[in-house]
Structure P
């Protein structure tokens, strides 16, 4: 629902921007413009306008649905100044020389980032040279408490035949393979071919039980009671639970994916200082608070966290205990093994 509201609000902002362009072309032509490429519902709709008003820098804002689609656009089209990729994709972009090293003198609001998140960021950005932590969260199971009458503790419940036709899985290979890998006791970052095939076979076995493979649509599907169980990111789970009080969120006992989405600047950017100004603005506590309250994902910003209401601070879906974090894994870039996983994913999708 928030995504729908966001798209309407964004359309209004774009309409306003077009009107301003036609009325004030001479002034705009002299202004610096940056192009921000972000996830579809990953910013409060007022923030871009606030940044433009405070700095005089124009923002062209566009959206993507996956790290992979963002990567393809960056490599094939380019022209971006700020990106919001996830952990493993940041590692890949660094290894391919596609990111600009940040000038921390221009980013004083970095002091508001919770220290443990710099520690986790070392997994994909050694030395924390290229990325500013933005949002984080976990991947778990969202279930309807009126439709599931057994404990939801393990990933194995997603293979329980009593829920046939009532399970939603994620329509992205890496995320869904991660569920099977954790269920089988493997690392999320395994590059062992036998383990990959075991996870593939488990997903093929599960395939007849799955109602649908979705991404953002999972929220509405669960809110509307179309299924009993779904895999979902914690931020989307929070939004879903706000809309439907029957829903609960669990991080399974085997552990899960601990993800980070961070702000980076492509090496091809022609507006480095303006891009850093945008990142610094986004890391200001009041702005970070607006963003986390709007999108539901967990902030990395101590100043924003301190301003949250106590219910959100104590919400285990929003801020899980440290033992959940430290039994989980951050995705690493799989390198050439990516192609083997994609082949295995096609086999899963073609099976019935």
Structure Q
């Protein structure tokens, strides 16, 4: 089954001999649901000319309406991910032979993941791999004794194993789905090797259990380039600030003999927002991949609160040049200090 990443364009093309136009029917649905009888969207075009018959449809923007990740839900054993983080789309391609008469060309079911491809991946990037790791396999994941994390992976319906110091979990998805693979959280020191096995292949991730005696760690959850939840812990010092903004206008005095306590201006639309700067602490070189994903993410939670990444750039650091590597990232909490939701 084909998997696409809907934060980048994905095009459906129809270019058949004798066509005067074309049509695409899109039927979106979630894991555990059946394919809708009626098309969710129907897209149609006529050819530009007799010599330019190719018609192209970008379906990524339509998939975005069905993927609304809210928060990661921690588990203790492999479990399917919430359905709002990804979806299926059934694509039916038609050619139009005469005005209003369509012939079905083919039907294809595609998995829509909430990630993006990179420029160097080229046009219409997709994958048909039986399993798609939705994480950076070389990234070192820090965990603390009182909070768990997990990795996302897309799996076809076949036998799998997740081997951690907590135990060996064997499972078989009933249908293609995104799974959560919980990271070990039982130790406070040392390196923990954890393996996902699908037939004869393994992925390995190293989790360093870190004790932070001075600062209160802040956990940042965000959707990464693969459309999976990523967990990044800021262990070191953080600093908060509050910014208030408003508008004002000059008042007319209520009387010529005005009240001196009234003032001359009226303030309105007063609202405040909180920003915070966080430090990762000393990390490995490969954290640059995590930071890149964080800055490009559209869904971010900091300390389980919705946030926006205010940092717009960062210098990629190396141990050779920078010795000890620390990243400072600035966030803005994505809500006003005054509740004015109407």
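Please treat every number below as a calculation from the coordinates, not as lab data. Computed from a prediction, not measured in an experiment: that's the story for all the values here. Cβ atoms are built from the backbone, for glycine too; each structure is taken alone.
Taking distance in nm of label points 7 Å out along Cα→Cβ at positions 80 and 296 as the criterion, the highest value among P, Q goes to Q. Could you figure out which one of P, Q the value -13000 for helix-only ellipticity at 222 nm (-39500 (n - 2.57) for each DSSP H run of 4 or more, over all residues; to 500) was computed from? Going through each structure in turn, the value belongs to P.
Between structures P, Q, the calculation of distance in nm of label points 7 Å out along Cα→Cβ at positions 168 and 224 yields its largest number for Q. One of P, Q was used to calculate relative contact order in percent (Cα under 8 Å, 6 or more apart), giving 15; which? Of the options listed, only Q reproduces it.
Which one of P, Q has P(r) over Cα pairs in 10 Å bins from 0, in percent, for residues 72-231 alone, as calculated from the coordinates, equal to 9, 30, 28, 23, 10, 1? Derived from the structure labelled P. semi-axes √(5λ) of the Cα gyration tensor in Å computed as 41, 35, 18: which structure among P, Q? Traced to structure Q. In this comparison of P, Q, the computed figure 4.6 for distance in nm of label points 7 Å out along Cα→Cβ at positions 136 and 248 is attributed to Q.
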